[in-house]
Every structure is written in C-alpha cells, then in structure tokens.
1. Quick check for you: by distance in nm of label points 7 Å out along Cα→Cβ at positions 77 and 117, which of I, II, III is greatest?
2. Looking at structures I, II, III, which one was mean count of other Cβ atoms within 10 Å over residues 125-132 calculated from, given that it came out as 16.5?
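Just so it is clear, none of the values below were taken in a lab; they were calculated from the coordinates. As the structure is a computational prediction, the values presented were derived from the model and not from experiment. Cβ atoms are built from the backbone, for glycine too; each structure is taken alone.
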Structure I
Amino acid sequence: MAVTRYFQKNLNVDSLLLPRPRDYLKTEEGLMFAVVSADLIDNDRIVGCLRYIPTTHGLKKLSTSDANNYLKTNYPYYLYASKQMDTVVHAVPLAQVQQHYQPVKRLQQICAHPADYLETLVAHVADYFSSQGLKANALGISGSILISAHRTASDIDLVVYGRNNFLMARSCLRELFSRDNSQHFIQPLSEEQWLQTWQRRGCDLSLDNYIWHEKRKYNKACVDGVKFDLSMVDASTLNSQTYHKQSLVTLNAMIIDDSKAYDYPSRYIIDDPQVNQILSYSATYTGQAIRGELIEARGILEKSANGECRLLVGSSREACGEYLKVM
C-alpha cells in the first residue's frame, strides 16, 4: 500500500496510525488540512479540507468558501478535479506532507500533561468516558486543540473510534442527561449555547427545528460552559462508483436504513423509487433522521454510469440552500 510505505519511510509513522478522517496534515507551506478520507486519489493524494492557514498572529481558521478562494489564489495545486467525486476537492500530495497530527496520541499527551485550562477540561471529559468503559485508544481530540491552535473560547472536538464505542459514548450522555445531574461537571447545552451553535453552522434550518434534531442525537454537551462534540470515525472507504452531478432537487421519503447515519459521509437509505440514498458531508445532518421517519431533503442529485441515483446534502460544510429534516 503506497500510503503506508510513504508514511513509514518519510514521517516515521506507525502503520497502525496512518491518516484517518479528522486527523490533520501540515504541509510544507504551513497549511493545515483536516483529513476527510483514509483512501487515496490517484494513489498519491489524501483528500482533506483546508481549515487553518499561517499568519503573523498564528493559525487562522477559514470557512469553506474562504479556503477555496485562498487555495485558488495562492496554492492551486491543492485543488484537485476528482473524476471519481465529480467535483474539485482539497487534496494533499503525499510528498507535501510535513507533519501528521493524530487525535489519540494528542489526547494521551493532554491527559498526561494538560498545558492550560481548556486542556484540563479535555482531560476531565476523557477521564469520564474512560470511567464508563471507553478504552484509551478509542478516544481522540481533533479540531484546534489537536494542532494547538485553540483559544480560551474554543470548542472541544472529540473523536470516537469504532461504531460500538461511539454508541457507548452517546449512551453515556443520554443516561447522564436523563437523571438529575445538576451537580455533574458534564451538562447539556444551554439555550444560549444552542443559539450560538446554530449561528455558527449557518444551516438552512430554523433555530427551533435545528435544536429539535440536535437534542436527540446526544453527541453534544458542555463542561464548565465549554461545548464539546462527539464524532465517529469507523472503517469506511470512498465509493468506487463514479457519480455525476445533475441538478438541485427536493424530495420526500421514508428512511429505511439509518445504520450509517453517523458515518462520514452520513448515509441514509430511503424508499424513493428513483433515488436510493441520501448522503451528507455536513456535520449538521449527521444522525439527522431515524429509520421509519418521513423526511424532506434538498440537495444535489447525482447519477452513476449504471443509472443509480443519490442525493447529496451538504456539498460544503455550511450546506447553504441544502437540508435534511424530519417531517
């Protein structure tokens, strides 16, 4: 496997810790890409998303549109026209990778020696999930804390590895929130925090509708007023079949399989006679619908060479003009 050989030879990385979704890669120019998939494109590129750029004041976080414009202007060779995905993606050539940031390793470092108050909170949350039976190698830290770009107002982005481990972590929060836990250091989000989260997402759902969907996922909570998220990383690969984008459509259907609702991308099998599945790369629509529920979705219709159709909801992080909601 080309990526294994490359990382072992050039970055001295253990073969078990190769780039996975939500890892970060630093390029020679100091650009920080969040890894999207463990698969390679054309055998030498890792699909990622530019999240931070270096400035004189430290790392600066970019929105999807700003990241696209920045690369187009400054480093267009990181923009790759993928035939398989039928779109232009951010992709890092293996030869450009200078450093690989690993969530599990970073979390273990934080738990051993937290460097500031936010890292101390991270260690407390990790200790809680550990006390509930989650193994050390099943939990990691991503986002700004992974690359030490966090500030006092930063959120905590936790990564849970493995489907069963993720279900366990969500069950822990569900059980915790179901009883009187007013004295516990982990709490549900406040109404103000839900408002702030909704405003950051910039999604095409009303505030009330967004909160209704989110509260039943049990993948968000707060510790001493700091919000944290749980995201799942499980063994998955890019679909080898090529789909071509058609048009923006809206459909109504029933969810008949939600087993990969928390994957990346999220996948929902539906009962529509023409469109067999909905997928989304936006975290807003992760775990959005449950088997048996009627939904309305708006996104880009994609069609494969053999005529299979699917609906893509969230062609960007913000997913402007696209949505998935329970009716």
Structure II
Amino acid sequence: MSILEHAKNLYDLKEYELNQVPGHEGGRNLVYECVREGEPKYVLRLSILGDRKVEEYQAEAEYMHYLAENGAPVADVIPSLDGRLAESFSEDGKECFAMLFSFAKGMLISDNGYRYRDGAPLEEYFYNTGKALGAIHRLSKVYKPVNRRPEYFDKYNSEYIDALIPDDYEELKNAIVERLEKFRKLPVNESVYGLVHFDFSDGNYHIDMNSGDITVFDFDNCMYCWYMFDLANLWIHGTGWFQNEPDPEKRMAGMKGYFDTVLAGYRIETDISDEELSQLQLLIDLVHIENIVDEFECCAREGEDLDPEDIEDAAECLIKHIPYAGFGEE
C-alpha cells in the first residue's frame, strides 16, 4: 500500500479526489486538497522527512485545535477515524506523519495577483492581519499544552549555526552569534514569550474576498519564541507594498502607516507594550536569521549548494548592522 493510500484509509478519504498542492523548493511536506462533491473540502498533509518526533506533530495539532476551538481564525485539525489529531505509520520503510485540516475559506492574495477585495481599502487588509495574529497570541498567553513544541534556543544556538553554515560564511556566522547573545538578554515571561506561528505571512492564510476575513494555517514551524517575532515577520512581509517607492523617506513613512494599522488590529485582541515594540529592529534581525537558516536547511535537504544571492540581502543587513532590512536606505 502506498503512503497516500494508507493516509486515505486513516481519514476515510477513499471517495475523495486528492490533488497535490505544488510545494516551494525545499519544502518539508506533501500537501493534498481533498475534494468530494457535496462534502466539505479538506487538506491532507504528509511529512516523511523523519527529522521530528511524533510528540512535535501532536503538539502542533493540539495547539491548532485549541486555537480553533477558542475562536481564533485558524483552520481546525480533523481527527482520524481513530480519534487522533496526528497519525504516524510506516510504509515502504519510511515513517510518515499525517494530519488532516479543514480547508481555510478564501484564497491566497498572491493567487489574486496581490489585489485585495474589490471596493475595500488595503488598510482593512492590514488591520485584519494584525487582528488575526492578535487573536492567536491572546490565546497562546494562557495555553497549557500537553505536548510541547521546541523552544527558540533549542534550535537557534551557536552549535547548530556552526554545524549548518559552512566556514566560508565566517562573517555571517559571527554576526548571527552576536545577535543570539542579544536575544538571550531579552525578557522571557508569559506576556512577551510563548508559542507563536513563526511563519505568519500571506502564504499561510486565506482571505475571504467577500468579507475580508482571514483564516490562518500551516503551523508546521510553530515554536516558543517572542511574540514580537511574528509581528517583525509581518513588518518584513509588508515591505512589498512600498518597495517601488523611490524615495526612502516615503518608503519608511508607508511602512509606518502599514505597521500602525497592523498594530491597531492586533491591539483589539491583545496588549503589546512600548518596551516590546522598541525591540522591533532586533526582532527583524531574528527574522533575517530564520530566513537564512531556512535557506541552508532547504539546500541540505535537497543535497544542493546554496546560491549566495539567496541570502545576500539578509546577510548584508546582519553583517553591516543595516537597520529595518535596508528599507530606509538610498
């Protein structure tokens, strides 16, 4: 029996048509849309890398289900026929982990040519992304897990960086370790640090183009980190709306308006202190590090050498201490 057939049996998907969703280069999972006439659409995810334990998948599933059950705009996890939120099995000599999700209503904004819904201002979209993230963080602050996801420093530490990144990148490695030392001095308490999405961006939520409602998915990378990381990631992903403005001061003014609107939505759901917001620049550096590490990990999985251009901008910002991802530079 194939891995896919085994998974279909676990979730009673035998009568569904399964269409594979194209993955990005170096992606971790196989993802399928499950369609049957007259029935709700689901998303099946299969993970076969073997680099995580079953408890990590269970922790992800429990967290998502908790968020959805408590009203966060998150795609829920659908239990298997045996009532498990995450399934593991062996097939063809490989251990596989399967999870089934409800389909997030709407579409990716990229699939709409980065056009927001007709007749609505972009500010509504910015506000709604902040509000969705705020709802997730509000619930995270009181979440008591059964299984735990990793802590930030479980992975992002000098030993792992040294092993992952070749010595040819010595300046970059030193810059990353310097930032890690700064991160260790940040406060760690339940109001500023907890379980976060860790990849909150427009590729991981759908927008209902009728209402503007956002539904978040893909918590595959969720971990314990500072809540400001998700906001810093939103800051970086917001630069695309203003990157074609030639005047750097106007670019940064656009980013300020964007981020203020995101924060207005966020604050409807949960508080954030001025002290946390003062760490935005440092957390942008943390996003740079995550992106760089991800590029090296993807290349390692694919057995390929990294193209230096793939990390050039982020690496330069870290090495030369260029603030705000260089967005305010000439």
Structure III
Amino acid sequence: MVVDLAVALRNIARAQDHLRAQNLAVRPHIKTHKLAKLAEAQIAAGAVGITCQKIGEIEALLDEAPSIADVLLTYPILGTAKLARLKALAKRVRLSTVADSPEVVVGLSSAFAKEAQPLHVLVECDTGGRRCGVQSPEDAAALARQIAEAPGLVFGGLMTYPAAGGQAAATAFLTAAKAAIEGQGLEVPVVSSGGTPDLWQTRADGVVTEYRPGTYVYNDRSLLARGAASQADCGLRVVATVVSKPTPERAVIDAGTKVLTSDLLGLVGHGLVCGLPDVTIDQLSEEHGRLTSASPIPLSVGDRVEIIPNHACVVTNMVDAVHVRMPDGTIELWPVTARGRVT
C-alpha cells in the first residue's frame, strides 16, 4: 500500500478550508488512515480534535501522537472491561462519547459516578442512516435528560452519521431534537455530523456545529463513483504485481481479499486498475486477484499495477505498514499505528 503524502495533505487542507468557510469545526475520523502522523497533520491544519470508533484506536494513537488533546468516541461502550479502559483514557485526553440507549447511559454513569471529572456524552441520532441512534427527536430529548441527571455524566450534545444525500433529513431531525432538549432547559453545546460523500455539498444549516469526515484524507473508488473526488485526489494506491497470465484476456495479481478486501459498496469489481479502464478485477480469493477484459490485457508477468481500492478505510487495516511517498519523492515506511485495534 502506497500513500502519496502530498495528496493526503492537500485533501486535509482543502476540507479544512471548506468547512471553516461554513463556520463548522472539523473533527476528522481517523479510521481511514489509523496513522498517528496523519492525525497530527489534521490537528495542525486546524481540526478541533479527532473521531475514533474504538477504544483501542485511541489508546494506540495517544501513545504516539501527544498533540491529540480532544477525542470523540462514536461508539456505544458496554461492559466493565471497556468501561475501565474508558476511565483510564479520560485521564489522558479530553474525552467524549455517545449513547443511544438507557443501558449505555447506566453503564457510563456507573463507571464515572465517582470520578473527579464527568464524562461528556452525546445522544446518537438515526437521521436516516438506519444504523445506531435514537429514532425520534422526542427520544433524543428523553435520553438527553437521562444523561444530564446521571451521576458522573454531562450531556454533551447530539451526534449523527446521516445517509449519503441525507443532509436535509438530518437537519430537520437535529433541529427538532435541539429545540425539544432546549425546551427542557438543557443546552446543546455540540451538534456533530459527518460523511465524506456529502462533504463538498455541506453547508451551514444553523444547527450542525462540527463535521467528521473520514475517507476524504485518501478518497477511494466509491467516492470517484459518487463524483466526490477525482483520481488525482486519491492518495492511497495498492501496488500489485502480475504473477500469472494464463490467457491474453486474463491475468492474476498478488492482491486478494487479504489486501483489497471484499467490499464492493455497490460497485462492479474490486478496485480500479489505474490506466486500464477496460480491465476489471472481477474475482478475489485470499491471495489472488483476477483481472479480466474483453480484449487482450496489455500486461506481462512481472508488471506492476496501481489500484484505487473500493473502500480505503478497510484496506488500511489490512497491512502492518504503509509506504509513504514523501513530497520530495523519497519513500518512508510508516507503521499503521492503530491497525487491528477493533476493541
């Protein structure tokens, strides 16, 4: 896996400028790159903090990136072991997290009731993504009240991950939820939304205060298909070698599901072979990727190809280290700091 650092830094700066112009704070999601150095670059560009999905990601990044001072954990935390780790993290960084059920709130409160510093908890809202989240603005208001009254917790605001193209629906839900909560006498200090597919269409809506883009740092084939990026914006490529060419119209590369992953995201094929638009990666096994075409493929055994993966975020987690092409053209090997940190 090769990361073009100049492209990644350009993507970071461009997104920061765009969201700043909309008066939105930027809190990038590090699940895409999992690299301490890129997290620090995002903060240096002006991000207010970072977003993580798992406790292990935070633990790994804090060990290598001392400039990280503010983290939002956008995942429901359950169980005594994870709550103990959460308490330890809260002593190292300004930490907030989310909840969408009374059960999660009760657990967080039991862990933080006797702590010197309370934990800030945002209510996660399902504004159309149909994943986690309370189902109505009224539910959001009820859970906000429970958080505000729970020992050891502070109500921190609202969080959503809307469906692609769903900003209008998200705005309507969040506006109603914010009004209902304020009607109970509570402040709503943060309203957090996100998603790279809609990043460049995002405009200030009077309710959202911060935005959490993730894939924007590298971009990938799914974003090319949505028109949210160009090939020049794709800062991550998988470099693979042709190891077999049984027929003129079929070749095999040394990148299978253990590199490119099986994510299709609604696309045909498992990645874009740069410079060969008529070639499809139509089949993957663990260590083999099959390239096919209706006409002879202009590749020989030993040739290398660059592939823009369908989904950059999962590809990042498949390797121990990435080859980073520095702005001066030299190559450095960077360990993937939070690789495999899924608990």
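1. Result for distance in nm of label points 7 Å out along Cα→Cβ at positions 77 and 117 over I, II, III: largest is I.
2. Numbers: I: 16.5; II: 22.6; III: 19.1.
Value 16.5 for mean count of other Cβ atoms within 10 Å over residues 125-132 corresponds to I out of I, II, III.
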